[in-house]
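*Asks:* What follows is a set of structures to go through.
Only the coordinates and a few stated rules stand behind these numbers; no lab work does. Nothing here was measured: the structure is a model prediction, and the numbers come from that model.
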Structure I
Amino acid sequence: MERPSPPFEKTSVIAPKRLDQTLDFSRVLEELSVWDTSLLFQSLEENSILTPILVAKINHIEGALMVIDGFKRLKWALKKGLTEVPVLKAGDMTRRQVLLLLLSRYSGHLKTCATKALFLNHLSEAGFPKNLLMDLAMRGLGLQPFGGLLEKYLRVSTLPKEVLRFCHEKDLSLKRCLNLTHQPKLLLEKIIRLKNKISISASLLLELTDNISDILKRDKITADEFFEKEEIKHIFSREMDMNQRTRLFRQMVKEMRYPVLTRLQGELHDIQKDYFKNSPLLVKWDETLENKKVTISASVSDLSELSDIVDAISSAKTKEGIKKILSYF
């Protein structure tokens, strides 16, 4: 990666409150639990600040000296209430030089779609122009420098913090993260907060938000009101295995969204039980009831079983059962 070479001035001391922390991306990483300060803080407690905080004045940006590197040290100093900290002034720097420093500092933490989205958004909010974000930041993150792609990552950055943490932990792709941006944010947060009670995958999160969102619109209720329903509260109040609770919750949400389809599926399964319970035939149909098609299959482990299968296929009971199933389409 290209390295900047700003003109450094001598080390001095300055009041920490006078330093501009606009460029501090470490606070964002802390919210994702990927920025550990414990070891450094322990060292600082014993040795204080040995390495000066890097600061600079950036061309075309008015205001105090901006911190370029040393955000953890500055955070510790502010926490301790120190009145001054050692700083190394880098003189005037261009935005390009600053961006290269930030990339070299944080690139090791920017491996997922979520962290890349947050970093690009952080730079955008800090005033870095779009052309510099594409030409330098996106290339530095291993991304194609396209305006449309930048907009997609900036869109992902608008997801709630808890959802972004989930995206980071699951290392979700850009496509999956973008899909989540089309879901109601409050509902996404509600479901993510259930992660200690149900097993949430990316696909299940999308399925649940899509189904519950439809229920909210249809019944004209809020997400809070949905989770206050007695049947929903009952699932989460019972002692059970997490996977079992996940299956029950998922099934209940489907039944609430598609009550008629759920009833019809129940009737079809009753027919299957009545006509094919002891049959060597496996009968399946389109669960959405959109395609008039029944699939009949059988497994054979011995040639002697073939006659049973032939008899089952040609039996009046099988024909009657298939006729009843097809009548639902």
Structure II
Amino acid sequence: MPSFFKAADPDRLFQQVFQRSIVKRITLNSQVLGVRKAFNIYFPVGYENLSRRFPVLYLFRNHEDEWINRHQDASRKGNNIKDVLDRMIRDHEISPMVVVMPGLGSDDNTIPGLGINFEFPQFARSLEGIGTGLFEDYLVQELIPYVDTRFRTLASPLFRSTDGFSIGGYTAVMLALRHPELFTAAGSFDGTHMWLDFRDPRSADGTDKVWIQNPMFIPALGKPANLNHAAGYNPSNLLHAIAEDQLPRPDLAFFISCVNREPDGNRDRCLHLLDMLNLAGYENGLHSWMLDSRAEHTWYWADRHMEKTLVLHDARFRKNAGKV
């Protein structure tokens, strides 16, 4: 393991931990990004058993604290993803798993990293946490190997999946499609998904303005956006290539949900992604794309999405256990 990984000995962290879960904040000195990046990691009850290894879920939004911030928005009413995991594991709804919540983008949470290698990182270098902007390389080449080496995960794509909310939902799906050799499943709640070829049929000129004209995406995609670069990170384009037999069809499961109205959420983008998944031969692992008729683009409903998809991630891990 490269010497620039400076976290404490993980086993020592748990020598005094008995029958309780914890969330630990870890900071890496990233050689790929050239800056320090933090992530939060959830260790379930039972992790103190030093002979056991666990599947791992990568949970995305943008800032590393969003999934665990009990007051990220008022809808959460003091709860967070740790509460969801603790309850579901305690009630035997899911098996214990490790959950990694990476920090992507700027430290002030104004420029999202998206899991993309930035086209023009110089547009955001004045902000802490961006560095080279090579966030895809950071995740794939540094963070995942670090987690699998330093913590007791089942270091196999059969036991590694992704999920996320909003732009984190986009990141989860995109990473699984770009790196099916690393993941077995991807979930998304109300993801900010891209239209095929960035052509939004709802806009007057057909342009996907959210991605092409939004200033917060300029460092990642460029100004004007480099569509050739962006298309490589567009799940709809990747799925279209699979459907056209230009790419092999990876063995992946998808768990996609969203709200049931526009413009307050991303229903239309979600339905477009599901159409593209279907075109490529995939089914949605959730019985309905509509999380709930009352669902809103809030953290309360993001946590409710996780209550549904954690069961499916766990089932995928259990199924894959029979393959080894």
Structure III
Amino acid sequence: MDFKKLRTFRAAAQFQNFSDASAHLGYVQSAVTNQIKALEDELQTRLFKRTGRGVALTEAGLKLQQYCEKLFNLRDEATLAVKGDSVVKPVVRIAGYETLLTYRLPEVIRNFHQTFPDTHIQVQPVAVKQLRQLVLNEAIDVALIFDDTDVSATHQLAGLKQQALGEEPVVVVASPKHPLVGKADVSLADLAGETLLLTEQGCYYRNRFEKALIQAGAMTGTLIEFTSIEAIKACVAGGTGIAAISKISVQSQLDSGEIAEIKMADLALSVGVLLVTKPKTHNHSVNAFIRHLTQRHNLQGASNVEQAATTLPP
């Protein structure tokens, strides 16, 4: 097994879609397909199974994914050692929902880096439906997700620890010219026949939005699915359709008037923010990063947080 094929396998496993993996790697899709087939032939087993909208790992694929991450980490460590670096920098590997990584995490990283400048931080793009599995497989250390799972006490799920960090407001938005903008008490029934611009499959608040529309009999329009929040915002502003989206991600467009909120009377979409980790597998720096998040609740109101705690372990 060479690292080129393993790198392709790693991307395909994270995105659960060969097309998305090829875009991430800068390959044509046929190259990804051929490399995965070559790896399956070499191992004499199937690593992926087809699903409705992509692929999923088989049991053998899940096992290889765990070893794949260990191999890449060992390779990186060996490279640093051979280059003569006397100290291998600790690493914190983070993945999560695009909203949290783009609009909440940068300030957190800035504060953390001021206290731990020698820690190497990796922020990885991952399909949201894979996040918990990747933490479980130790492919990432920290996942930041949207979910309303009850974590009033330390909550264990399939060997994972989940901690509540706060709540993220979610709003329904449209072009300012849309007829529902400015209307009081818009109901779910009013959304029947509308073109819906949806976030990726597995997105927690998307699932809640779709479920509410189905229950109201209003899921009757065209559906357009995106993996990019920025693409959704551009299409909303252009009048293509309406979307349910985290408020922080569209706040600047709401302030400028480029996009407007539809005031829903019978729909509440705001969701909890969870920190997902695998207990007792972390290095010192990962533990420090987790403490930084949980003690300071830095994902909420990030512009007003204090500097990173100086009492955290070095």
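*Asks:* To which of I, II, III does the computed value -15500 (helix-only ellipticity at 222 nm (-39500 (n - 2.57) for each DSSP H run of 4 or more, over all residues; to 500)) belong?
*Replies:* Answer by label: I.
*Asks:* Out of I, II, III, choose the structure whose coordinates give volume of the Cα convex hull per residue in Å³ equal to 230 when calculated.
*Replies:* Derived from the structure labelled I.
*Asks:* Next up: So if we calculate relative contact order in percent (Cα under 8 Å, 6 or more apart) for every structure here (I, II, III), which label has the highest result?
*Replies:* III
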